[in-house]
Structure I
Amino acid sequence: MPKFSIIVPVFQVEEHLGECLDSLVSQSFGDFEIVAIDDGSTDDSWRILSSYAAIDGRIIAVRSADNRGLGLTRNVGIEKASGEYLLFVDSDDRLAPGALQSIAERLRTAGYPHLLIYDFARFYPSGSIEPNGFPANVLEWPHQTFKLEENPDLLKVTWASWNKVYQREFVLKHGLEFPTGVYEDLPWTCKALLEAKEITLLDKVCLHYRKGRPDSIMATGGRKHLDIFKQLALVFEFLDSEPEFSEWREVVAEQSIERLFYTAAIPGRITDDLMPEFDAACEIHFAEYPHKLARLQQALTRGSLT
C-alpha cells in the first residue's frame with residue numbers, strides 16, 4: 001500500500017497537464033500512486049496522460065467516454081485509490097517541491113490523524129505567487145491534533161478539497177463522496193471537518209492553485225453558479241441528520257454568507273439575467289436567518305462584507 005494516492009481529475013487541460021504531472025512525479029518523497037481520470041476530454045489531454053503513464057508505473061490512467069464533472073470524477077479516483085492517505089490535485093494546479101515529504105513528516109509527528117490541512121498559494125500567468133496563509137488564531141492551537149469544536153475558526157479556512165490530506169480509511173468509513181455540479185467542495189469539506197476527530201495543520205505552502213485561466217469553471221459565468229444553493233442545502237441536510245452537528249447551523253450559515261457574497265461579487269459569475277433568481281434563492285436559503293439575509297443583501301449592495 002502506498003502512503004499517498006494523488007487523485008487528479010483531467011478535462012481539457014492539454015496546456016497545463018504536463019506541468020501538473022511533472023510536479024507530482026518529481027516529488028522527493030516517492031511512496032505514492034497517481035490516480036488520474038480523464039473525464040471525456042476532446043483535446044490532447046488523454047495522449048499526454050497516457051504517455052506519462054507509459055513511462056512511470058506509479059500513474060494509473062483511467063479514461064471516461066463521457067464528461068461527468070469534477071465531483072463524480074474524483075469519486076472514481078477514490079474508488080480506485082489504494083493509498084493510506086488521499087490528496088486531490090486539479091490538473092491545472094501543481095504540488096510545490098518537497099510537499100509530500102513535508103506532509104509525510106507532519107502526519108508522522110501528529111500520530112497519523114484523520115485529516116491534515118496545509119497552506120496553498122495562488123499563482124498567476126505573470127509568474128507571481130501569493131501565499132494564502134492561515135488565520136493567526138487557527139495556528140495558535142497548542143496541540144498536535146484537535147477536533148473542529150476545539151478550533152472552530154478552522155471553518156474560515158478555504159472550503160476546498162485540494163488543501164487537505166485525508167486518511168482513506170476515514171473517508172470510506174464515513175462515506176465521504178462528492179455530489180454533482182459545481183461548488184462540490186462545500187458539502188465534502190463540511191462533512192470531513194465535522195466527522196474528523198483528529199485534525200492537524202501544516203503551515204507550509206504545499207500546492208500552487210492556478211489563477212487567471214480564462215476557460216476555468218470559476219472564470220466563466222452562467223447558471224452553473226446557482227449550484228451553490230444545491231450544495232449548501234446538502235450541507236444543512238447533513239447538519240440536520242446528526243443531532244451532535246445541529247449546533248453548527250448558525251456558524252455554517254454565517255460562513256454561507258461569505259461564499260454567496262464572493263460568488264455574486266466576482267464580475268461575470270452571476271450574470272445580470274440570473275440575479276433575480278440568485279436573490280430569490282438567497283431569501284429561501286436564509287428564511288430562518290433574516291438578520292443574516294439582511295447582512296448579505298447590504299453587502300451585495302455596497303460591494304463589501306465589512
Structure II
Amino acid sequence: MTALIECVANFSEGRRRATVASVVEEIQSVDGVAVFGWESDADHNRSVVTFVGETGAIAEAAFSGIRAAANLIDMERHSGQHPRVGAADVMPFVPLCNATMADCIKLSRRLGARVGHELNLPVFLYERAALKPGNKDLADIRRGGYEGLRRALNAGEPPQPDFGPRRLGRAGACVIGARGILIAFNVYLSTSDVAVARKIASSIRASSGGLPHVKALGLRVKGLAQVSMNLTNYKVTSIRQAVVEIRRLARTYGLDIASSEIIGLLPQDALTEADCAEFRVSNFSADRVLEARLRQLL
C-alpha cells in the first residue's frame with residue numbers, strides 16, 4: 001500500500017506572487033509529488049503550500065522548496081504581521097495514508113541534516129521530531145522573530161539549531177518537524193482595533209489557560225482585527241468551540257464576527273455546512289477537504 005505524507009510548508013513571502021510561484025514550481029518539479037494548493041497573504045507576508053507524496057519524493061520536494069526560497073527571499077528586507085525566522089520558515093510533515101509518525105520523524109531529521117549541510121542554513125527540529133526540549137514548541141523558536149533569533153545566536157543563547165551554522169544569513173533559519181493534523185483558521189472581527197483581537201487571542205490560547213490545543217494570535221489583516229488560530233487537536237477543541245468562544249468574547253466588547261477563513265486543508269469532519277454559514281466562512285469548498293483531495297490522488 002502507498003504510504004503518503006503531507007507537508008504544509010510556510011514561506012516568508014506573500015506579496016510577490018511570481019516569487020512564490022517559482023518556489024511552488026520547484027516543489028512541483030519533483031516526480032511523485034502532488035501540490036494540493038497554495039495561498040498567500042500580503043499582510044502576513046506569508047504563503048502556505050500544501051503538497052503530498054511518498055517519503056522519498058516528499059523529502060526531495062521539500063528540499064527543493066527550501067533551496068528556492070533561500071535563494072529568492074531576503075529576510076533582511078522582510079516585514080509582516082506573522083512571526084517568522086526564515087525564508088523557508090516552517091516545514092511540518094504529517095502522516096497520512098499508511099504512514100506513521102515515526103516515518104515523519106525520521107524524514108524530518110534526515111532532511112534537517114541535509115539542509116544544514118548542503119544549504120548552510122540553521123535548522124531547528126520541532127514538535128515530535130525535536131532533539132532538544134527547548135526547541136519542541138515552535139513559539140519558543142520564533143518568539144523574537146528573525147531579528148530576535150539573530151541576536152540569540154550571536155550571543156550563544158537559546159534557542160540553538162540542531163544542524164547548520166549558529167548564525168543567521170539573509171535566508172534566516174528553517175524549522176522542520178513532524179506533527180499530527182493541524183487546522184489553521186482565522187476569524188475577522190467587526191473592528192480594526194487589533195488590541196481587542198490580541199486580548200481575545202490571549203483568552204482562548206491554551207498557554208494562557210484558555211482552550212486546550214489552541215494557539216492564537218491577534219493581528220491586523222485586511223484592515224480588520226484578526227484572531228489567527230492553530231487548532232492542534234480538533235477532536236478535543238473543535239473549530240465550532242473555538243469560534244463560539246471568540247464570538248462570546250467579541251460581544252463583551254460590543255463586536256461580532258465579520259467573517260472567517262480556512263488556511264490550507266482540513267479534515268472532512270472538522271467543519272459542517274451549518275458552521276460555514278454561521279461563522280461566515282469565506283473560502284470553503286470541496287477542494288479544502290483533505291479526504292476528497294486524497295481520493296482524487298489515489
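Each value in this text was obtained by applying a stated rule to the coordinates, not by laboratory testing. Note that this is a predicted model, so its numbers are computed, not measured. Cβ atoms are built from the backbone, for glycine too; each structure is taken alone.
Using Cα extents along the principal axes in Å, for residues 163-250 alone as the calculated read-out, with 47, 32, 21 as its value, let me know the right label among I, II.
Value 47, 32, 21 for Cα extents along the principal axes in Å, for residues 163-250 alone corresponds to II out of I, II.
So semi-axes √(5λ) of the Cα gyration tensor in Å, for residues 35-138 alone, computed for just one structure, reads 27, 19, 14; which one of I, II is that? The read-out was computed on structure I.
Between structures I, II, the greatest calculated value of distance in nm of label points 7 Å out along Cα→Cβ at positions 3 and 83 is seen in II. Hey, distance in nm of label points 7 Å out along Cα→Cβ at positions 227 and 259 derived from one of I, II reads 1.9; which structure? Working through the options, I get structure II. Distance in nm of label points 7 Å out along Cα→Cβ at positions 211 and 283 computed as 3.5: which structure among I, II? It traces back to I.
One of I, II was used to compute distance in nm of label points 7 Å out along Cα→Cβ at positions 43 and 115, and the answer was 2.7. Which one was it?
Value 2.7 for distance in nm of label points 7 Å out along Cα→Cβ at positions 43 and 115 corresponds to II out of I, II.
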